[in-house]
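Some structures are shown below for you to check.
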Structure I
Amino acid sequence: MVYEANAMSEELDKKVKFEICLVSPKTRGLKEGMSEVMVQLRNLENGNSWLLSRNNFINRKYLMQEMFQNYTEGDPDWNVPKEKDPFWEPVSTPVLIGTSLVYLQPLAYLIDMDESLAVIDWKGKEI
């Protein structure tokens, strides 16, 4: 499915790329649970990326196929406005850039902390 979406994106010159990723529960802000398959949507023009849930991606893919079919049939209105474009995600969409572990007990006692905390992204790399 991701390969098809990438092929349609390239053919329609949408300048986005989709990639499958496995996201741990800690990265999603949960204490426990199973890793979840998600799809990363990356804008090739500015480098912004978003993680889409499996269901969100599948719904978008059907819209992509409809748009691509209109394009191949020569429909002049195949290119919809950005707000309805399944290849586009608004920059204002909230994005989880990473997680960090902070112990709250020192805060409960109003103790100053002079530690620098690492922020870890969904790939497990320090940001």
Structure II
Amino acid sequence: IQRPLKLAIKELQHEDIVAETLTQLTAGRTADEIRLDVTKGTLHDRSVRWVVEAYKLINKPDIVQKAFSLCKAGTTPFNLSFESLASVEARRVLRDLPQTYPEMWQSIQPHQKQADDGAEGDADTNLD
């Protein structure tokens, strides 16, 4: 996703540079007199548009799904796509995890609290 996002932002930046240059040329400035507005306020306003428009361009299911399928999960044959993570092979690996990697299995289990209701201290308490 990073590559198409950066490309979209660069294209939008280029679009703004061309528009600003053409505006100055049509106003009668020569090529040597053209100065692009790179003040903080202008770049701030433009950068918001660049990011929002780039997001709109790449926010398509096929692009997002392809990005997830290209993300590999370690040295396993799995990637981060739904198809891979919900596959029979992935479920088999998870099912066998207690036998294949018991330390990892133990570390990801929720910690069980001991059933301690404090009953031994209550016998000495006088409620009168």
Structure III
Amino acid sequence: NALIERLARKRVAVVVVDTDTKRLEEIRTRFRRVLTVEGSPTSELSLANAGVLEAKTVIAATSSDVDNLLIGITCRDIGPDVQVYALSIDPVLGNRMRKVGIQEVVNPAELISDHVAALVFNMSTKEEAVADITA
């Protein structure tokens, strides 16, 4: 929901495809401008109903790397001009996603590691600067 919230706040047109009726109802209640399609996000029909043919971007962010890969492949097949971004926990499947043409593969562990490393680097740089000033 955090991703939906951020996109909706920026007034990006969002369509969510899910098999969970209750989740879709919660999304419709919370985000009035977000459209929903009940169906499997791996289904060509569901993706077509969601408007993949007209979409500029598709974000495959299910909890399954395999499903995200399949969503990416299906989107590339039915809407070859669409930009596809996918979530991937498994680096091997992430590489496979890149090979089939998914433009951006996001690995949460890598993002967190990069962010924490940047924080540590920035902190150590600040400490070195303070040490230089006081020396």
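Numbers below:
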quantity	calculated
Value -8000, calculated as helix-only ellipticity at 222 nm (-39500 (n - 2.57) for each DSSP H run of 4 or more, over all residues; to 500), assigned to which of I, II, III	I
Structure from which 2.4 was derived, distance in nm of label points 7 Å out along Cα→Cβ at positions 45 and 77, options I, II, III	I
Among I, II, III, structure where Rg/Rh (Cα atoms, Kirkwood Rh), for residues 53-108 alone as derived comes to 1.33	I
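Since every read-out is calculated from the coordinates, none of them should be taken as a lab result. Predicted model, so just to flag it, every value in this text is computed and none were measured. Cβ atoms are built from the backbone, for glycine too; each structure is taken alone.
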